[in-house]
Structure 1
Amino acid sequence: MDKYSLLVFDWDGTLMDSKTQIVNCMQSAISELSLESRTDVEISNIIGLGLEEAISSLYPDLKPKEIQHACQTYREHYLFKDKTPSPLFAGVEDVLKGLKETGYELAVATGKSRRGLEKGLSETGLHEYFPITRCADETRSKPHPQMLEEILVDYNTDANKALMIGDSEYDLQLANNAKVDGFAVSYGVHDLLRLLKQGPVGFIDDINQLPKWLNDHT
């Protein structure tokens, strides 16, 4: 554990298998608002951004008030109406427990809202592993470095002692912008080739491979 002392995880697509629920909720919001249709792939591509940024990317011609209305409609589906299950990826809790026992400090940097992340943490029981978290509605959205820089300050940790772990190019761009090493997981929303273009220090195909990679490379 010489190289890294802090591991910062993305949430959706990295710890939680939530792609289907996010896509379903966005499709429901699009339908309810009678917006021009978007494919599931187009929606998947914006997972990882803050909600306002995601909707602006899907609909660049929407006015600010329309974006806010679309955000609220999406949140209503995600928080209350949609019942699509979003389980943790197999082995996540065991991996986090082992990393914590090894001595790593853990954090989450996510494009979710605070309410969305708290919902996920409560449903999965992972609160105890993440004393520090940052969400897109309380800081700048990825790939701006602010949320990661704030986590470094909270942990009093230098950038070269942190590893940002995520499944989207936005996670790795966040890491690059904060001068933190980025690490890719290939089982989430963006394919491995797309992730490798961001220059991560490594990648895994299964979260259960993370402890071994850390042991072998740090």
Structure 2
Amino acid sequence: MSLPVIILGAGGHAKVLIGAMLATSAVIKGVVDSNTALVGSRILGVPVLGGDDVVAEFNPSQIRLVNGVGSIGLPVLRQRLYERFKILGYDFATVVHPSAVVASDVVIGEGAQVMAGTVIQPGSQIGCNTIINTRASVDHDCIISDHVHISPGVTFSGGVDVGAGSHIGTGATLIQGVSIGRGCLVSAGAVVVKDISAGIKVRGVPAREFV
């Protein structure tokens, strides 16, 4: 993170990101949020500068952005925000908490976020704008596509494949070799033992489709 960063969003996920970056050498210029009532306040000492329009005051060569929007369902808003600013020419910083254990050959895409206590084993790939949240465990040779949210405490055995825009809920477990399609929702605590087609929602032990 050689350039200073601006964080998009002032909610809970943004606070966790600020905590992670304060543990590194990152320079945080501030936070922007659509809630104008927050302007002038601080999050862990970092000022809320204004709305998203503040970003336009900086040339894309001067700053990087950090996507501070999380999700409790499909990460659609997070994806839209990322794509909106990419079209405008801005780059996103990748955030890796110092306590994360990431194998040397792991490929991490632009704007991905690897939070505290996470373990990512050899041969794995993490897509752009994807969150690997607190204490998630990603074993060998997993492929996690763009705009995915892997929630806190999730466990992936080896060779799991997750399609773009999916959400894996807190504490879910995916056994070795399963494939999750694009835009899937795996509920908290689910145990996935077979492949899931695109756009399907599952829950339970073992995980079953629900509407």
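Since every read-out is calculated from the coordinates, none of them should be taken as a lab result. This one's a predicted model, so the numbers in the text were calculated from it and none came from an experiment. Cβ atoms are built from the backbone, for glycine too; each structure is taken alone.
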When distance in nm of label points 7 Å out along Cα→Cβ at positions 26 and 154 is calculated, the result is 1.9; to which of the structures 1, 2 does this value belong? 2
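Quick check on the output: 20.5 is mean count of other Cβ atoms within 10 Å over residues 18-25, derived from one of 1, 2. Which one produced it? Intermediate values should be presented prior to the final figure.
On the way: 1: 20.5; 2: 15.9.
Value 20.5 for mean count of other Cβ atoms within 10 Å over residues 18-25 corresponds to 1 out of 1, 2.
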Where does the value 3.1 come from, among 1, 2, when distance in nm of label points 7 Å out along Cα→Cβ at positions 90 and 178 is the thing being computed? 1
Identify which of structures 1, 2 gives the largest calculated value of mean projected area of the Cα convex hull in nm², for residues 74-169 alone. 1
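For which of the structures 1, 2 does the calculation of helix-only ellipticity at 222 nm (-39500 (n - 2.57) for each DSSP H run of 4 or more, over all residues; to 500) return -3500?
Values: 1: -12500; 2: -3500.
The correct label is 2.
When distance in nm of label points 7 Å out along Cα→Cβ at positions 66 and 186 is compared over structures 1, 2, which one is greatest?
Numbers: 1: 4.0; 2: 2.7.
Top value of distance in nm of label points 7 Å out along Cα→Cβ at positions 66 and 186, among 1, 2, belongs to structure 1.
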Comparing relative contact order in percent (Cα under 8 Å, 6 or more apart) across 1, 2, which structure shows the greatest value? 1
